[in-house]
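For reference, the structures are reproduced in the following blocks.
Quick note: the coordinates plus some simple rules give every number you see, no bench work behind them. The structure presented is a predicted model; accordingly, all values stated were derived computationally and were not measured.
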Structure I
């Protein structure tokens, strides 16, 4: 008996030529950008508008998103940790390998059930829900399906994330400001009851407890579109800190479990430039969890516990 595990994440373009179709898939998702009439046409229009800018920042990262290789490393590591009774696959939402490939491979391997494991630790309809619905549609009646949807206060996950924060602080001057940067979401989602913000805050509190308590701030990055998003932005926070005389920042990408454009471009290139120009002289980013052994052990424990509890 083999149990399939599908790692759920958004994915990213694996070449510069893939940028436009990736953006089309992203902007065509009504769970992120609600345009109920002509959604696919809206996606194509937005992709054309964003293609040039997006291509340039993927070019700055080497011509592709690092999320693909990083997730593949996570997949390999989790497969080794779980052992022969499991088969681990990647199921991206917006670029290859897509959920359909994961389902087809699980069926071909003789898996008797499939577990969707979210690589978004915090539940949001614009990330977790759309991935769950996508995988559910691809599975249909082919396999029994269940999900590990989120884990913002899982002990092993918090331990692993706290170690990355500690590494950033250890590489910074003693007076460094600890700044957690989360992926932004439209404010309307929170007002409609989405738990994303309170789960981010719960994770942040758990990390800070593990650090022994310290001054910390929360900001949000990666906004897109004209609607009101969660605030303050990371850019504005960096400029405010510099204006207040702060010269050292240790930044923790709290809502990301692997490197991708939000870490290797936004934080490492864009935010570092903003911080430096504003007068911050020490800017240290905590490493992404990627395939760190403690994070893989956390994922392994989540899967094994879920399988036990769901039979």
Structure II
């Protein structure tokens, strides 16, 4: 087979299919991982990647001309960046491009769960709101303690929003952050113990897999709430579900899950949970920015120029 005269760009997942037309318009041949032929694999120069999709080394080793993995997302936990860099493969991501939108969503989950908004909506629609009756009073957010796990772009945006609600802010991450406006606690467990609401907003990797474990969950406690807009892998989901059912954790707001799509039956009888389908960063504004940056990184790489947003490790 004669090699294509066009650079071959591989889409790593079907969710990225809408990008095919734009890539072809820029003069690339588009291959799709779910129907990749050996002939195409031999010519792939770039992978367009959804950050959480696993790209095993065994698969990447079958792409001898690969030079760039361009993650459309902020996260890149499906990519072994040191492994790639050691083999001359650059990795880019959408650093900070949807942080404000994800933070908005985190606060939305917090308010919806804390103030029983979803439960109240169901009561009105289901006809259980009787005259003279209202749902039990809930505490307000002003003066409550908001703990943020991970003070990157998203975590910082969450903290700013919490501060605007009059909440007391603290955070934890594995490293100090110069210039941070809020105090860093000594451990995640201490942060959870001191928090009314714990928001998980850190980058996922092997070091924090299921770090929000039973002890952390129970430290937040029966009157507290956990919100996760990072990755499902960071929370021990079985422990969280058990704690919600037993009343050892008061509430949860989750946009990400251990398995996606998460099975509906898994959450059928779980009280106190507000759930959304991994949509925190998917506003029309941020998606356009993230796709645009990924396309520009492809162009720059194939032109032999420095890429815009390499992953820093």
Structure III
């Protein structure tokens, strides 16, 4: 199983240093991830401290120069708000700068307040997503581009910048609801999900994965790849059965509570209502037991949301080491 850290870059001015310092500190954490063999995945958000990263390609280009071996990914690249040729060129450059380590999870965006300033509405975002993604993929084939779509008609020469990975870096389709899972499987795409947002239990996740795999079967595809992101904090002492050190986990629980309170997604689960199935607390041995369960479910990529809610960076570093040790 592949393992990584999902950096949401939620920013809290009363807890974090100035943005330029905070971003540099995050790059330093990414250097540690590289040392520990933890992949690096980042979110994209606009106009809110819910996420301080508006351009994953720019930041991953910086991370590519600070790391040497781990995969770098987006979770997600918001496809409808950018011109598809910019997407193809910018992320193609990231793949070059990283020596062919890029992965791209794509989505149509879920926050109307982030989409509206770019002229994207809930009614147009899915059509724009399909048009832009089709052009992006065509551009990465290195051929002249011709596209006639619902929202965009385009002719263009082939890009000068093409990714190192052939035929192209892996694409993942990101969802938070179970309903699209079967359709994504049927079209043969790989799946990345963040279940705590809308699912209530591990059983719900298993149902989502069943729908996805049923869709792949219907589409005549193999099993595909599945990635899952969960909240996690690794301590030195046991959590579930305790050793008198349960207070070791309180800073992360408080940080997670703050992160959930700032969440902006309509219809998302309320603060404090994230299922314990998707909040992993414990020492490396306890984390390992939960990893084994997900591995048995066929999860290939497991991402930990370990740096949230203004958790002190010293504790984040300690937790990253424990999370990496859980895979040893």
To which of I, II, III does the computed value -9000 (helix-only ellipticity at 222 nm (-39500 (n - 2.57) for each DSSP H run of 4 or more, over all residues; to 500)) belong? II
For which of I, II, III does P(r) over Cα pairs in 5 Å bins from 0, in percent, for residues 42-89 alone, calculated from the coordinates, equal 5, 23, 35, 27, 9, 1? II
